[in-house]
Structure 1
Amino acid sequence: MISKKGLAMLKAFESFVPLEYTCVAGRRTIGYGHVVKGGESFPAGVSEAKAEELLRQDVAEAEAAVAELVKVPLKQCQKDALISFAFNIGRRNFAGSTLLRVLNDGAYDKVPQELMRWVYAGGYVWKGLKLRRRREAELFATGRVDFRPDLLLHERKSHGKLGTNF
């Protein structure tokens, strides 16, 4: 289960977007990073309350993936980092990742460098993904991360929006 701190970090990474947009991976997205599924339609957009409802559903899928696929004990901060990661890349990618294999082999110290390999979308390195992975790696390794929305906003201005490639 993701902690309040972990959920706040994930929300800060995703940002609330009330109208549908195409994310850097080319998927229709709305709210807090919710990938619009077939049969779903949000012609008038979503309220923040609806976005949080969708986020909780999506986070539950990422939580289940981490709980089912990780075979070694985790601290809460490590769960939070991995849930954020699995939320972002999806269960199938998480299940097939070298990161998961390395972690399940007990090489906790190698997880941060494995996280940093996941900075590509559409064949390009994205600064926003590098920033996110650094934060997830820091949380996994140390249990500490500064994810304040005001800090992320500053970094977005310095490095481009989390989904912008420069």
Structure 2
Amino acid sequence: MPETEGGQTPGWVLIDAGVFIGALLTGDPRHVEARPLVEQARREEFASCTTTGILSEVYGALTWEKAKPRHDPEEAAQAVRLLVEPPSAIAVLNESLRMALKTLELAAKHGLTARRVHDARHAAAALEAGVVSVYTYDVDDWRVFEADGLRIVGPPTTVARLSSTLADR
């Protein structure tokens, strides 16, 4: 579990579902970039973590009828387990009442409704653990939490896309 220094967990990165999905689905256009990143995280080449909710999203994506290749429930469960079970170094953040309340605070603050509350849940887990860096392909889902202290720091194609967006402004 991430150790905090002054309320922050230096160097830790929260890995969002899209990165895991891209890594696991060979038919996903993100696969070439995402697979090595996830393997680096598993080998602890950088400190990384995720949430139970993110892992559930990954399972759902792997079993989706349009997944390439589609996994049956047993295959999907095994694939998700391998992401975080030892010898993987990817930590799974704890959930708590404090995190649940932070989820509601973030959802209300940012006017999130329906399925977007799950974004607040992941952000709350990271913030409560002192993790401020996020690897995601879903920039629009995470940008709203920059005001709360989270920063999108990867993968490289996401950072390049963010940089070009800022340059166009």
Structure 3
Amino acid sequence: MRALLAIVALASASSVEAQARCITTPEAEAMTLVALPDIIQQTGIICTARLPASSLLRRTDSEFLARYRDAADRAWPNARAAIVKLSDPMIDSLLQSEFARPLLTAALAPVLVGRINPADCGTIDRFVTQLAPLPPQNTAGVIVTTLRYFKAEKAKGKAISVPDLPLCPEATR
């Protein structure tokens, strides 16, 4: 538990230097990939009463979720590097522990999933079902692109609730 608290404290450093740091799109996608299996699983739990047992969100032993777990395993080194980049180099040794990733995702997923309105479960299920044929990396890309769009809209003054992930500016296309 102390390791989790140390990781969270270091990862949420609020110094001016930490605020100037940002993560690239590939780093944000790696962080997203690492969190997605737990987010999918937690969403299925929240939506149990609203979705049929055949829903991808409710099937914890599915090939769908296994693909996301495999992608999360592959993305962990890049996600870990992004977390270190946003916090403090000292955190890297803490993140080397085999317990760090499960602790981080177990702490993060409920925070994100806790915002889900059960009335939205059907829409979320349709969204996940439509994204299911894509590789998990593409889904992470869709999520990060959407986050980037919402952050831009919020910067224009729109009333949008969006996580404050410090994304580096991207070159205009």
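Ranked by distance in nm of label points 7 Å out along Cα→Cβ at positions 109 and 141, structures 1, 2, 3 are led by 3, which has the greatest value. When mean projected area of the Cα convex hull in nm², for residues 29-76 alone is computed across structures 1, 2, 3, the figure 3.9 traces back to 2.
When FRET efficiency 1/(1 + (r/R0)^6) of positions 85 and 133 (r between Cβ atoms, R0 = 25 Å, to 0.05) is calculated, the result is 0.60; to which of the structures 1, 2, 3 does this value belong? Structure 2 accounts for this read-out. Hey, relative contact order in percent (Cα under 8 Å, 6 or more apart) derived from one of 1, 2, 3 reads 36; which structure? Label of the originating structure: 3.
Each reported figure results from applying straightforward, stated rules to the coordinates on display, with no laboratory input. Here the structure is a predicted model, which is why all the values come from computation and not from measurement. Cβ atoms are built from the backbone, for glycine too; each structure is taken alone.
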